[in-house]
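Right after this note come the structures.
Since every read-out is calculated from the coordinates, none of them should be taken as a lab result. Keep in mind it's a predicted model, so treat the numbers as computed, not measured.
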Structure 1
Amino acid sequence: MSAVTFPEFEAAARARGYDEVIERSWQPLVELDTHTHPFSVEALVVQGEMWLTVDTQTRHLRPGDRFDLAHDVPHAERYGSEGATYWVARRHAAAA
């Protein structure tokens, strides 16, 4: 588990201009094919594990690992045998 609390993560993200901050959980072994989002993302994995693929590079992410994505960046996601939970800050295009 992260040493950062959710309220601390949220406050820091909002100070950087992110307009939505949520906790997101995924069931075990879920795979999401390549897709995009209409918002930028900054996230912190807090439980489980996941693999994030952008272009041809795949990152294996565990609790304490962070990742970010600009809006409309194609990516794929895969979640481990225990699923995963991460805190995610989103900056929607209108707020950019």
Structure 2
Amino acid sequence: MSDETLQRYRQSIDRIDAALVFLLAERFQITQAVGRFKAETNLPPADPAREERQIARLRDLAAQADLDPEFSEKFLRFIIDEVIRHHAGMQDMPGTE
């Protein structure tokens, strides 16, 4: 493999990484709105049934995309845990009762 070929691969990876960051930022903007809504309506930060449906859906998508479903589940669980942590923090904020 030439240095030029490796460089092209790395540039592709860099573009994909940038897209992932922007998609995650968009996702977190929406989950922050969900967290505010949950805090204002006294809903719990976590919704285990929804989380399990998301994980099952992502595992199916991963299999279709020829991506390891275990990896996909770990990735989504990390994101879900972070979202729940943020939602729990919003529950404690003044003005969200």
Structure 3
Amino acid sequence: MEQKNYISIKTFCQRHGVQESFVYAMYEYEILQIQDPQGEAMLFEEELPILEKMVRLHNELDINAEGLQAIHHLLRQVEGLQEEVASLKRKLDRLDF
């Protein structure tokens, strides 16, 4: 069974200078998941890069939560399309035209 590593929301917010309400907004807009394994709200460490990206977009470009949700959705679509293109390229390579 795979073990999940967590970081507390409080720790993340202190290190990145953001309010906890920002992290909870990202949860409400389904950008990340929040866990509560021992009574303290925690984030999966694997989700930190996307949350850090959202913090940068919010701070540097003043994008609100709704805009961040749209950006997150579009980034996921682009990643899916990139994977599909890579898969199709591999199939074409096997055909060896």
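Couple of notes before you dig in:
- Relative contact order in percent (Cα under 8 Å, 6 or more apart) from the coordinates reads 42; which among 1, 2, 3: 1
- Source structure of the calculated read-out (helix-only ellipticity at 222 nm (-39500 (n - 2.57) for each DSSP H run of 4 or more, over all residues; to 500), -3000) within 1, 2, 3: 1.
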